[in-house]
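Structures given as C-alpha cells follow.
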Structure 1
Amino acid sequence: MLMRILVIEDEHKIANSIKKGLEQEAYTVDVVYDGPTGLDYALDDNFDVIILDLMLPQLSGIEICQQLRKKSIHTPILILTAKDSLDDKVQGLNAGADDYLVKPFAFEELLARIRALSRRPKTNTGTILIHNNLQLDTIKKELKVNNRIVELSKTEYSLLEYFLRHPNAILSKEQIIDHVWDFDADITLNTVEAYISSLRHKKISIKTIRGFGYKLL
C-alpha cells in the first residue's frame, strides 16, 4: 500500500534530503518549512506518518503535536530535532509524539522508525484524550462527560484510559486484564464485566461485541 509522509522541517537542505531518500523508497512525501503551514497540512489527517522538527518558525513542533492531539488527529508523529536533552524528549513525548530521533541521524534508522510507526494502529496519544462526548485529562486524572466532571475510581480510570487510547478497537476481556491490572492481581472475567457495568452507569457508552469483547462508542 502506498504510504504518504509529511515532513515539517525548516532546514531546507535536511527536509529535501529526507524527501529524496524517502521517495527512493517509494513513499509519497510532502514537505513544508514552517509551523502554521505544517499544522494545516497535518490537520487533513491523510498522512501515515508525520516527521516533525521542534524548532519551527511561528509555531513550534510541541504546539503542533498538542493541537493535533486535541483535535483527535492520531497520525503517528516522529520528532526529528537537534534538541537531545532528556527534558526535551519527555516534553515531546508528553505532547503526543510517538517517537523521537536526534540529529544528526542515520537515514537507515529513520527508515526503520518510520516502518515501525506505520505498523501501529492510529490511537489516542498525548495527555488529553477525546472521544465523542468524553474528555480525559491524564495529568489531572479528570474525566468530563458532556463537559461535566465525573468521578472515577483508580481502576475505572485505568480501564477508561485503555479504551480511549484504542477508540476503534474491540478489546477482549483478556486484553483488558493484561493492560489494566498488575500481573499478579487475582482478577476474573466477571471482574471486568463489573467494571464495564460501572462505567456504563456513569454514562460512558461501551458496546458488548458478543464472542469478542467490548468497544467504546
Structure 2
Amino acid sequence: MPHLILIRHSLVSREAIGPDTDWPLSTEGRDLCTALAEALCPYAPQVVVSSEMRRARETAELTATHLDIPWRTAAGLEEHHRPFVPGGRRAEADFAATMRRFFASPADRVFGEETASEAHDRFAAAIDVILAAEPGRHVAIVTHGTVLALYAAPFFNLPPLDLWQRIAWPSFIVIDPTAAVGLHLQETVQRRSCRP
C-alpha cells in the first residue's frame, strides 16, 4: 500500500523580505528538518516532491538529504494564490477572519486569485500527476498549509479550517490514496533535546 505523505514546510525566517515565493527557512526551521526526517522514517518515503516556493524547496532538500532519497520540484503544489499579508496583531486577526470566510465559502473568491475550490482542484491535479509518475512508491510532498488542508481534510473527516488551524510548521499527514483514507496526522514536529 503506497503512502502519500503531505508535509507542511518548516519555519520561515522572520527577517524574510520580498515576494513570499523567495522566503527562506529560519535557522530553527532548517534544524527542524532533521526532526521531520526522523519522524517520517516509519512511513519510508522513497521520493520527496516539493512546491517551487523557496521555503518548501529548502524543507524538501534538507529532509530528503537526511533520508538519503531523491527530491525534485513540481508545478501546481504552491500555496493558494493570494497577496502577502503583513504581520502585527491587527493584521493577523484580520487574516484569521478572512481565512474563516475563505474556507466557509469555497466557491467564492474571498481574496487572492483563486477560490478555495480552484486552489483545491489545482493542487489535486498536481498530486495526480505526481502519483502517476511514481507508481507504487511512497511519495512525500512538501507544500503549504492552505492547500494541504483543503486537500487532506476530507480524508480525516475534518473541516478544512480545523485542519489548517491544527498543523504547525513543519507537520505532516499520511494518506492511503487508493483507499482514500487518512492514516496519520502529525500536527507538529519538534526538535528532540539531547540528554546524557
Structure 3
Amino acid sequence: MTSDPRPLFARAVALGADVVATVRPDQLHGPTPCDAFDVAALLDHLVMVVQRTAAIGRGEPAMSVQPEARTGGWAEAYRAAAADNLSAWADDASLDRKVTLPWTEMTGADTLRTYTSEVTVHTWDLAHATGQRPAWDDTVVAEALAAMQHELPAEGRREMLEESLRHLPPGTPASFPFAEAVAVPADAPLIEQLVAWTGRDPRAA
C-alpha cells in the first residue's frame, strides 16, 4: 500500500463524482446491489461517506456525520464534500492521528485507505444500478482491495460486524453492509475482486 493514501483517495472520490453526476432522475427509485438502498438512498450514503471522511480529517468523531435524506442536489453536495477533504487532510500530521471507529482504532492513513474502499465499492454499486461503465483506476482499486482484505476477514465477518454495532452511539442507523465473500477467478479484473470480497456478485445480471 502507498505511504500517502491521499492522492488515491482523491482519485476514487473524483471517479465517484462523475458517476453521481450521471444518474438520471428516472433512476432514483431503482434497486442497487446494496439491498438496503435504492439509488436515491445510495446517493445519500455516498455523499455522507465523503462528508464523514472530511470530518475525520479535521479530527472530529467519525460518527458525528450521518446521512441526510435529499430529493436532489447530490452532485453538488458530493463535489463540495470532495473539496472539503482536500483541506481537511492537508496537514501531514492527520495521517498519523489515531481515529476511533465503531469497530477499531487506526491511523488516519489507514482510515483513508478504508474509505477509499468504501467510496470505490459504492461507486461500483451506483454504476451497476444505473448502467454506467466507468473507467476504473487499477492503482486505486488495488489499494482499496488491499485495505479491505486487511480489515474484513474472508469468513466470520457477520460476527465481527455484530460486535462492532454494539459500540455505535444510541440511535445510530445500523445495518450489515458485507455478506460473505463471493468467489471469483484469480485473474478477474481488480474491481470485480474488490466488490466480490465485500459480498457482491460482480457477474450477476
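Since every read-out is calculated from the coordinates, none of them should be taken as a lab result. Remember, predicted model here, so these are calculated numbers, not experimental data. Cβ atoms are built from the backbone, for glycine too; each structure is taken alone.
So here's what we get for this one:
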read-out: Source structure (of 1, 2, 3) for distance in nm of label points 7 Å out along Cα→Cβ at positions 155 and 187, computed value 0.9; value: 1
read-out: Answer label among 1, 2, 3 for the case where relative contact order in percent (Cα under 8 Å, 6 or more apart), calculated from the coordinates, equals 22; value: 3
read-out: Which of 1, 2, 3 yields 57, 33, 31 [Cα extents along the principal axes in Å, calculated]; value: 1
